[in-house]
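Asks: Each in structure tokens, the structures are laid out below.
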Structure 1
Amino acid sequence: MFEQFISQFFLIKIGAIQAYLLWFLLGSFTVATLSDLKHMSAQREFLEIWVLFIVAMLATDFYYQVYLTDNLIYLLIKWGLIIIFLPVYFHYIRHVAWGDVFAKMSACSLLSPLLIIIFIVLIRIIDFITRPLWKKRGNNRFYPFMPVIFFTTLILIIASIFIFN
């Protein structure tokens with residue numbers, strides 16, 4: 001069981017179904033990014049889609065990890081990162097809007113714990129690099145964050161195609 005946990009934890013390959021779902025999310029991130037750049041807010045419907053997506057992925061992971069592979073430790077670590085760490089870090093510490101947090105959570109629901117950590121680091125790097133550009137479109141200390149999530153997800157998909165396979 002521990003060997004299975006380790007092999008899944010360090011998995012950096014993204015499967016075909018995960019890649020297709022990331023492309024689906026990228027489509028919603030594209031429209032939400034345009035809305036965020038234009039209005040400093042994504043439409044509420046995106047948040048609802050991302051919440052439903054997260055619930056569906058949690059149910060899928062629960063079924064797979066508990067009933068098919070008996071890997072509860074993996075499930076707890078992965079979803080602990082998604083449900084506890086991401087909201088606490090991004091909303092309460094970094095003051096990112098809830099819609100942006102749920103967008104990140106939906107993308108991370110498709111990833112292994114190591115890829116979730118890589119995704120978070122990539123978000124920080126891309127945010128640092130592109131922040132001056134987005135701040136021009138923001139107000140005071142707030143700026144559109146969906147472009148950062150969009151570009152991070154796009155980079156992850158491209159990396160999965162060319163590097164991880």
Structure 2
Amino acid sequence: MLKMPLVFGLATGLLVFGFFLGLYFMNIVPLGNNKILDFGIHVIMMAGACWYYRKVIGKGFLHLWEALTICYIVNTVASFIAGWLMYLFITYVDPTIFTRYLAEMATLLEAGKVELVKNIGEAEYAKMYASIQEMDKSEIITDEISKKTVMAIIPILIISLLLRRQDHAFLRDRT
């Protein structure tokens with residue numbers, strides 16, 4: 001039950017890192033909102049893992065809890081692998097990516113300053129701005145894992161419900 005989702009998670013993490021590199025080579029900052037589309041890779045691979053499990057391992061059957069477990073393992077492993085690969089890339093290959101990312105975040109924050117100050121106050125805005133400047137590269141890993149976990153809740157439930165198939169023979173045998 002564990003080996004197959006781990007392999008799918010590893011493959012997903014590598015594909016997501018490939019997407020990251022694709023954005024990088026197109027001169028797009030591959031962090032933040034620019035890489036949000038990589039979550040589609042997660043969804044496709046989670047569905048593929050459940051389908052594969054149901055077809056090959058489950059012999060046509062997949063319980064809801066098995067599907068939930070498979071999807072969460074694939075998503076978590078993929079986020080962990082991709083996060084670490086991104087961290088290593090921005091640390092050892094091209095550190096300017098992170099600098100550009102922080103500059104984009106600061107610009108975005110400044111663009112919405114009036115609305116933010118009105119909603120949260122000047123002091124909180126100043127804290128937010130300072131936290132961007134103090135952000136460490138290692139936060140990329142935890143950011144990747146936490147955001148993908150939250151984003152995956154609804155897709156995981158949908159995939160698990162759509163691909164589940166149980167043996168209902170025990171209900172027919174009761175009569």
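Rule-based calculations on the coordinates, nothing more; no lab input. Keep in mind it's a predicted model, so treat the numbers as computed, not measured. Cβ atoms are built from the backbone, for glycine too; each structure is taken alone.
Asks: Determine which structure produced the value -0.58, -0.73 for log10 I(q)/I(0) by the Debye sum over Cα atoms at q = 0.11, 0.13 Å⁻¹, calculated from the coordinates; the candidates are 1, 2.
Replies: 2
Asks: Consider the structures 1, 2: one of them gives 1.8 for distance in nm of label points 7 Å out along Cα→Cβ at positions 110 and 126 as calculated from the coordinates. Say which.
Replies: 2
Asks: May I pose another question? For structures 1, 2, calculate relative contact order in percent (Cα under 8 Å, 6 or more apart) and state which one comes out highest.
Replies: Structure 1 gives the largest value of relative contact order in percent (Cα under 8 Å, 6 or more apart) among 1, 2.
Asks: Going by distance in nm of label points 7 Å out along Cα→Cβ at positions 46 and 78, which of structures 1, 2 comes out largest?
Replies: Result for distance in nm of label points 7 Å out along Cα→Cβ at positions 46 and 78 over 1, 2: largest is 1.
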